[in-house]
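> Read through the structures below before going on.
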Structure P
Amino acid sequence: MYPILICSIFSLAIFLERLFYLLKRRQIIERFKKKIEGLSGDTKELREILMVLVEEETMRLSKGLGALSLIARISTLLGLLGTVLGMVEVFKKVSEGKLGDPEALAGGIWVALITTAFGLSVAIPAVFMHGFLSSLVSRREEELLKIGEEVLIEKAKSNR
């Protein structure tokens with residue numbers, strides 16, 4: 001249970017940090033504009049440079065999303081592990097001849113069910129948080145690409 005709790009804390013921390021970072025749209029765009037301000041060269045060179053800059057910024061925006069996805073998968077597996085361990089406990093009681101003792105069996109079944117529920121209660125929100133943040137990253141990436149295209153169009157017009 002404690003590893004699942006730790007996963008829960010980490011997933012929430014990653015989500016909140018990334019959310020606050022990604023919601024600073026204006027700062028992200030301004031930083032990108034500063035990077036591309038002094039670019040010069042022909043259209044092909046500029047396009048390649050802009051694509052590299054957009055990819056770098058997208059990687060910065062995506063920081064932590066892999067960990068969030070991993071936490072969602074691990075939480076599910078930890079819940080499954082708890083289920084298996086709980087059922088092992090039940091079969092151990094059965095092998096000890098406590099088949100007729102409902103209390104002895106209930107403890108193992110309880111462990112199996114509670115860890116499964118706890119693992120899923122961490123994994124499901126983590127999957128949602130990952131999807132939500134991924135969509136925000138995609139939107140920011142599209143905005144940066146649009147700004148890059150506008151810069152290319154301006155440079156092409158000024159070179160005529």
Structure Q
Amino acid sequence: MRPHYSPMTDPTHASGLAFEEHVIGLFGRDFDVRWIRDGATKEEVDFNPDLEVRHAASGEVFGVECKYRASHFLGRLPWAKEYQLKKYSRYREVTGRPLFIVIGLGGTPEKPDYMYCVPAWRAGATMLDTDSLKRYRRDPRRKFRWDEKARQLV
């Protein structure tokens with residue numbers, strides 16, 4: 001039997017977990033959400049994004065990676081490391097599923113000032129320019145919906 005993944009308890013990790021919980025709360029009844037940390041092995045955590053979500057009406061399954069940052073630096077937002085970009089790319093290639101990066105910025109993980117939902121294929125660098133994120137901005141309190149035609153989480 002493989003050991004289950006156990007998250008570390010440092011403050012940065014705690015913020016990340018709190019933000020993941022906030023994001024999960026933004027999925028309504030139209031979605032089935034699997035939080036990868038729940039009973040996952042280290043291998044599953046290493047391969048999968050934070051959440052795997054199924055839109056009930058369409059059956060579409062997609063991944064969601066949650067990133068919380070307290071601030072940006074001179075309009076630049078470091079959101080991922082190089083190895084993580086490879087992980088996200090591998091997930092999309094192996095599963096054929098879309099992947100979205102939900103970024104919370106400012107405020108607290110439970111109540112960020114800003115939220116962005118960026119298709120992973122549009123976030124190909126470890127640093128994102130805050131101006132380029134504007135088109136993906138969304139209300140951090142609004143429930144998610146699935147745009148079936150565009151195959152986009154909005």
Structure R
Amino acid sequence: MLWKEYGAQKRSIPKDLVNERWQLKGLLESEGDGSYQFTNLGKIPVGALPLALFNRVQEPLLLSELVKLEGSVEMAVAAGLSCLEERRADLLITLAQLRRILVNSLYFLEVKADENCFYKIGITTRSIEERIAPGAARCESALFGCGC
């Protein structure tokens with residue numbers, strides 16, 4: 001509701017409508033005059049952040065979590081804490097997730113044919129060109145009947 005009334009309309013949000021936790025979590029920022037605007041992070045839950053900006057918001061958050069987990073493991077090692085294995089496991093899981101993110105590419109494909117528009121969203125380890133080449137060849141064959 002707040003997004004529809006203010007964010008989508010590019011209107012400032014009055015202070016009396018703002019929950020302080022939203023600002024503490026970085027979803028809203030003060031404009032200095034007692035009003036607020038959505039941050040890029042705050043635009044994610046409402047689907048309003050362009051894909052090009054999404055990575056700029058998410059990457060620092062992921063790296064911050066990684067640094068926190070590394071510090072947690074170092075502290076557990078130095079202090080001889082019994083939770084060391086749990087903290088190492090958390091770090092290894094996070095590293096595996098980051099590795100998976102880094103080796104994959106997210107793609108969005110829009111295909112227009114006649115009056116129809118088709119969309120394909122996917123994740124691939126291949127380059128985008130390699131990923132769409134088989135589909136493009138099939139479409140070309142179907143359109144031109146060349147039997148390729």
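Any read-out appearing in this document is the output of simple, stated calculations on the displayed coordinates, not a laboratory observation. Please read all numbers here as calculations on a predicted model, not as lab measurements. Cβ atoms are built from the backbone, for glycine too; each structure is taken alone.
> Have a look at P, Q, R and say which one yields 35 for relative contact order in percent (Cα under 8 Å, 6 or more apart), as calculated.
P
> While we're here: Kindly point out which one of P, Q, R the value -16500 was derived from, the read-out being helix-only ellipticity at 222 nm (-39500 (n - 2.57) for each DSSP H run of 4 or more, over all residues; to 500).
Considering all the candidates, the number was obtained from R.
> A further question on this structure: When mean count of other Cβ atoms within 10 Å over residues 77-84 is calculated, the result is 10.9; to which of the structures P, Q, R does this value belong?
Only one of P, Q, R returns 10.9 for mean count of other Cβ atoms within 10 Å over residues 77-84, namely R.
> While we're looking at this one, here's another question. Suppose mean count of other Cβ atoms within 10 Å over residues 45-52 works out to 14.4; of P, Q, R, which structure was it derived from?
Working: P: 14.4; Q: 18.8; R: 10.9.
The correct label is P.
> Taking 1.55 as the value of Cα Rg over 2.2 N^0.38 Å derived from one of the structures shown (P, Q, R), identify that structure.
This figure was derived from R.
> A value of 0.05 was derived for FRET efficiency 1/(1 + (r/R0)^6) of positions 85 and 109 (r between Cβ atoms, R0 = 25 Å, to 0.05); which structure in P, Q, R was it taken from?
Working: P: 1.00; Q: 0.65; R: 0.05.
Label of the originating structure: R.
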